[in-house]
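Input: structures, listed below.
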Structure 1
Amino acid sequence: MNTVVQKNIIRISVPLIAIIAMIGLANSTLFSKAPSQLAFGITVDLLIIVPFIYFLLIRKTKIPKTTVVLFIILGVAVCSLIIPSEHQYYLSLFKTWLLPLIELTVFSVIIFNVIKAIRHYKSHKSETSSDFFTVLKITCSNILPKAVVIPFVTEISVFYYGFVYWKKRQLKPNEFSYHKDSGTIGLLIGILLLIVVETMTLHFLLAKWSILAAWILTGMSIYTAIQIFGFSKSILKRPLSIEGDVLYLRFGIMNETTINIHNIESITISTKDIELNNDTRKLSILGNLDAHNMVIKLKNEQTLVGLYGI
């Protein structure tokens with residue numbers, strides 16, 4: 001096992017062991033003898049001491065400091081389960097006053113860094129070919145847990161490409177568009193129109209049975225429509241590009257991969273149907289439903305990253 005991985009496991013294990021110890025204490029005979037005092041001690045340990053210990057363990061690592069909040073939330077959940085309701089006075093104070101403040105602070109830090117990333121992108125996009133989606137991923141990887149980086153970046157990018165970025169994308173000499181001969185945008189627009197029509201019809205039908213259900217369905221449909229609109233526009237704004245010895249293949253924010261040119265065995269101009277399997281993929285999310293005009297054969301396997309990091 002990698003040394004870094006081992007150290008990270010230890011960093012996570014220490015606070016988890018402390019949490020388990022507090023659970024054991026809350027269920028011991030000692031707690032029944034002095035419930036008020038021990039309830040206060042357990043609350044302080046789980047909500048303040050344990051997160052602080054975790055912070056000390058990760059402060060000089062690349063692990064995002066915002067992960068401390070995960071241990072605070074875990075501490076709140078554990079306290080709520082193991083401490084009897086009549087002894088949750090200090091827990092209630094924490095949830096009422098401190099937890100919202102912590103959440104607001106973390107949210108503000110994330111938004112600040114996202115805004116800073118957008119400004120950095122706008123001020124340097126004429127000097128570098130790094131696009132907004134790439135810049136945002138790099139920024140968020142430093143402030144968010146790894147598991148939520150791609151989903152968070154995807155959601156922000158959907159709104160950015162869909163409703164903020166309206167200026168026509170001027171291609172540079174090393175960039176190439178791919179949407180003109182693709183049927184993806186047309187299909188997505190068709191799905192978008194279908195969602196609008198179906199939502200209006202179903203809303204009125206469901207409203208006769210339940211107003212709440214009708215609005216829940218409508219809300220979900222609006223969210224889906226926003227996603228599809230953002231996905232469609234991202235195809236126009238994220239061209240393929242060659243930078244030095246690296247080929248950047250992108251299909252909006254829905255698929256992308258980075259290939260070293262030395263890893264390319266052959267490039268064939270072809271529109272013939274291909275069989276998709278474990279070794280063959282299409283850049284388009286529509287697979288064989290979308291036409292292609294070029295086949296790239298690689299010397300070594302490459303990873304194609306899809307929606308939400310899949």
Structure 2
Amino acid sequence: MHTSPYARFQLNTLFDLSEIPDAVQITGYVDDTNPYIPKKDPAYRFRKDFIRDVRNFLQNPGGDGLFITGPTGSGKTSGITQMAARLNWPVQQITANARLELADLVGFHALTASAPGEVPSMKFQYGPLAIAMREGHILLINEIDLADPAEMAGLNDILEGRPLVIAQNGGEIIQPHPMFRIVVTGNSVGSGDSTGLYQGIMMQNLASMDRYRFIVVDYADPAVEKEILDKAVPKLPLPIKEGVIRIANDVRKLFVGNAADGQPLSITMSTRTLVRWCKLTVQFRGAPNALEFALNQALLIRAIPEDREAILRIAKDVFGDSWA
């Protein structure tokens with residue numbers, strides 16, 4: 001008897017979102033043992049809008065790739081990997097750079113030996129794109145706007161549903177698996193960095209960008225970040241959690257230039273940095289000012305002096321005498 005490799009999951013139960021109706025489901029895999037399935041983070045907090053948009057893409061990509069954009073540390077990559085972890089959906093993940101070539105995604109020949117003492121022979125090693133297409137995985141390319149646009153344009157045919165032809169492996173043809181998906185992340189929207197804050201970002205090929213649907217992931221609301229801290233750092237007192245979240249949001253407003261007063265910052269406090277700050281505060285709770293000591297390691301040491309002083313002023317305003 002044939003058993004389907006796929007399973008239907010109830011969204012509200014799977015992602016702990018009670019506001020989603022019971023009838024809303026999503027397809028994933030039955031097998032939870034594949035080594036490419038990302039590891040679950042029990043402290044991760046899902047956001048309804050993100051789940052809605054990504055579910056729509058995963059269930060019906062319609063010949064598109066998915067481009068997730070947003071500021072650093074806002075949860076672009078973790079959102080995808082944590083969804084995939086709960087759907088048992090394997091992920092082929094790679095981070096782009098200026099030297100990334102399409103051949104790195106497809107594969108290459110390498111000397112291999114199957115047994116000790118055996119003479120090595122040349123064997124084709126499949127890359128993440130080839131594996132994802134063949135096996136029905138998600139190909140996740142992080143920071144795609146750091147890559148050479150000419151190289152990434154090589155994905156255009158794949159995004160349109162055409163097979164992958166591996167010329168360097170005797171013209172092997174890999175047809176796209178029905179569960180194969182391409183997801184990319186970036187701090188820009190493929191048009192270059194207008195802020196000057198993300199060095200290395202390149203304007204991407206317009207024809208390539210036309211093959212993606214776009215969603216924006218901003219920093220989580222304070223209530224959601226509190227839930228994240230509750231799970232990640234349960235020992236941290238509530239007043240401190242509320243204070244650090246307020247500081248993080250004030251820093252972000254200055255970073256994007258939305259604050260009513262104050263000079264824009266060239267550094268921000270992502271959710272990732274916020275969690276790091278809180279974890280370090282608990283670890284260094286015996287220090288004279290554990291919050292400041294932890295903040296230095298989490299963020300301030302890499303800040304320019306002007307930004308460091310501005311962030312410290314925000315912290316002192318929030319915590320008052322208790323900051324000293």
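Assuming 4.6 is distance in nm of label points 7 Å out along Cα→Cβ at positions 42 and 218 as calculated from a single structure, say which of 1, 2 it is.
Going through each structure in turn, the value belongs to 1.
For which of 1, 2 does distance in nm of label points 7 Å out along Cα→Cβ at positions 26 and 82, calculated from the coordinates, equal 0.6?
Value 0.6 for distance in nm of label points 7 Å out along Cα→Cβ at positions 26 and 82 corresponds to 1 out of 1, 2.
From 1, 2, which structure was relative contact order in percent (Cα under 8 Å, 6 or more apart) = 16 calculated on?
Value 16 for relative contact order in percent (Cα under 8 Å, 6 or more apart) corresponds to 2 out of 1, 2.
Out of 1, 2, which one gives -18000 for helix-only ellipticity at 222 nm (-39500 (n - 2.57) for each DSSP H run of 4 or more, over all residues; to 500) as computed from the coordinates?
That value comes from structure 1.
So Cα Rg over 2.2 N^0.38 Å, for residues 50-161 alone, computed for just one structure, reads 1.24; which one of 1, 2 is that?
The value was obtained from structure 2.
Which of 1, 2 yields 27, 51, 20, 1 for P(r) over Cα pairs in 20 Å bins from 0, in percent, as computed?
The correct label is 2.
Coordinate-derived values only; no laboratory data. Computed from a predicted model, the values in this text were never measured in an experiment. Cβ atoms are built from the backbone, for glycine too; each structure is taken alone.
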